[in-house]
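In what follows, structures are represented as structure tokens.
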Structure I
């Protein structure tokens, strides 16, 4: 019961992330391109890796202050990765 708020917050984030990624995936399929979309698909899948790693870190913390700090760091990382992640992956993968 002590980690109930951690589970609820992360399940809510997972549902919102899945809805966002489904719309992004469908939007990628409506754009006809000659090149493969490997970097874009990897970018979408990497959000789940970020969410899972921060979920693990949240479960390891006992105090609420550390939990809130991890939530803020998670938000900053996901926001930064959403803005610049595809540009980083594009030259590496394709």
Structure II
């Protein structure tokens, strides 16, 4: 499942880059709209999984899915760090 998520995210990012490069070369606005549409789909897709992660690890947040989409789109590193911080104990294990 994680491999599928990573591949979907990677393919979406490639689609955005190809669309933006095609727009810069051809100046046809359809490529720009395709790029913006791809960004929107990435936000929805990653926001969905962010919401699932928040529920799974009981991470506090708002009830709206829009916050999850925006947070994961703008700063996916921050979202990942939050999950790692929640899952990792703060005190080292003493044997």
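Values quoted throughout were computed directly from the atomic coordinates according to the rules given, and no laboratory measurement underlies them. Computed from a predicted structure; not experimentally measured. Cβ atoms are built from the backbone, for glycine too; each structure is taken alone.
Laid out as a table, the results:
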{"quantity": "Ranking I, II by relative contact order in percent (Cα under 8 Å, 6 or more apart), the structure that comes out highest", "calculated": "I"}
{"quantity": "When FRET efficiency 1/(1 + (r/R0)^6) of positions 27 and 51 (r between Cβ atoms, R0 = 25 Å, to 0.05) is computed for each of I, II, the largest belongs to", "calculated": "I"}
{"quantity": "Origin of the derived value -30000 (helix-only ellipticity at 222 nm (-39500 (n - 2.57) for each DSSP H run of 4 or more, over all residues; to 500); candidates I, II)", "calculated": "I"}
{"quantity": "Origin of the derived value 16.9, 64 (Rg and Dmax of the Cα atoms in Å; candidates I, II)", "calculated": "II"}
